[in-house]
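Each value in this text was obtained by applying a stated rule to the coordinates, not by laboratory testing. Note that the structure is predicted; figures quoted are calculated from it, not measured. Cβ atoms are built from the backbone, for glycine too; each structure is taken alone.
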Structure 1
């Protein structure tokens, strides 16, 4: 089980109802973040696991088979669970509006689960990749382990948007996975290519209201798309899994904790320490 709000889980089917089709006892599966969001735009916020309804921090869970997706054989349960939110969010950001194309460039903010999953997907699509972090150690690991093309430490280079423009010969990047929010959106709009796409996936760096940029004017100047992302549909998760299976991609799992009270507390403490690259999981025996 993944640690994102205890919303994400993977496991083995132990029983099926008499009306279930397409799944059988023993199948390895994940559930979509919102089991009712099958395709198209999101219609409701009322059914997300770990949000509006009980999540996945349990040994057994009754789920509708409509929201289930089978796991590729090469993935562990922890790796599969880590794709439910981060993977689908990255897939939606990169392919949900217009498909990512070979030769394009993508900027990822930070080294969390969405950024690293997105990096793997962008590399699989033949794109140039750039990632930011405040830690040289994390940037070195991402370079060595996941093959990112360029890294920028936004702490030592606070005008990281200028670095992005240098790397792209002044043109800017085609796509940005924006998770800083008000604190970074102005630099993202400066970094984006004319006609590019900024996928809003988070708000980790909320800025003061008086400092908020004129997003409308800046967006008009770039003629770009600024698109909010709320995970994705079962259809998108299935598309993601098809690529993961075809390319045998292994998503990043930073650390796995056991399913007991003390271990779960340690998992919370670990995520608060921000030491991780990728996802944190809890293993339920």
Structure 2
């Protein structure tokens, strides 16, 4: 009103029913809000592709009780909005050296291998390998596999052999989903994401995928989903129990795992 008309501040405030002290009062954020905003900035810098919803999830894990609308407001005010990319979104992570495990269930690796049925419909195969024993823990096959689907498969494996300390994956949307992230947090499993475009950082699963393609997928002509699951299950059993593995002293992964268990039991018995 004062910009458009020649009118005093007192008159303008009186017309709109606003106290002059309210107009002049400077906004002061509570200390709790200032601390919350600072923590959000720290989390956003550490997780550069996380939006406000995932930052809100991390804050709740730390015991911070803040409404998601408040988190969104502070997120916008701090300029933390993630810029949209035209290509597929990737999580920005530092490069990690390929860790050589020293025991079973220390590190697992996961990846997807794509194929198709005779009618052209897509097949998605989730390969899961123990990096130490080289055992193929499972190969679920379906037309589509989500992050929640992956979490259910891992829980099923954990029922008979336990869960690993860490799982190494690429930055596929299934592996960076909120469902798998929540599953890993609740079970104390560390998700290790390799750098974008660096498959050599997940060399164990890449080596396995090459064998899987050459020895199974390329040798079969799948007619139905049930047919694909049956044939892949037969190949996985043969890989674990019969096929010699060069890096394991030319013995199958299952035999290597059994020998390792006996060695550990003998060592513990001597102690």
Structure 3
């Protein structure tokens, strides 16, 4: 990070452990706690610079609420939730069972991360994909995550918990822009009948409670920053993945953002993340 000129990193576990916790039988609480403790231990060497997105089990909501309190006491700033809880046998996130969890996350100011990922049904595409590296299959996660966006915005969950913050990691910006316009249009035509509890345009709630990240030298995403909101987007090095800009991130940013106003550049590469994760004093 020092060599790359990066002060802080938000870290995601390569293993989506929350997809496995419910397979651990009666030991799942111990397994989940140990997994998060390992993440905490890793970040403890520089807690002001290493921000783990802890893996939150949703098997038992009372336990999840207690884990939020425990993680907050450890200094956590982010938790990662399964993108598709129904694949794991749990209700979608607008179900009232989750309300105590949303309240706990709101009270502790922990953000929710939804990292793009694969859905079980997309493996039908995998099996049909004739390309050598399954590129058709691998192109889907950044598009399919709009389902998650819709379920957060159009069910009234975010309006009911206005302090809740959700971060979508590495989605497709053009798809999100188009989708938000479509959601606004749909809401404007039938909000009382079709979307009870959604009292304002979805794009307004998005601007207030949702953030997106993008990686690398993605000039196209940067050019669309005003369509999503400059205060709603954050740039990432994606270290240590092969797509990372390490160790040349500063040079990439200088070239990609050469024409941006200094204030906008600061927000995208540092200010928005500092505000969202409580790093202002660092």
If helix-only ellipticity at 222 nm (-39500 (n - 2.57) for each DSSP H run of 4 or more, over all residues; to 500) is computed and equals -14000, the structure in 1, 2, 3: 2
Winner on mean count of other Cβ atoms within 10 Å over residues 25-32 once structures 1, 2, 3 are ranked, highest first: 1
Of the structures 1, 2, 3, the one that 18.8, 56 was derived from, the read-out being Rg and Dmax of the Cα atoms in Å: 3
For distance in nm of label points 7 Å out along Cα→Cβ at positions 113 and 201 computed as 1.2, the structure of 1, 2, 3 it came from: 1
Which of 1, 2, 3 yields 0.96 [Rg/Rh (Cα atoms, Kirkwood Rh), for residues 121-216 alone, calculated]: 1
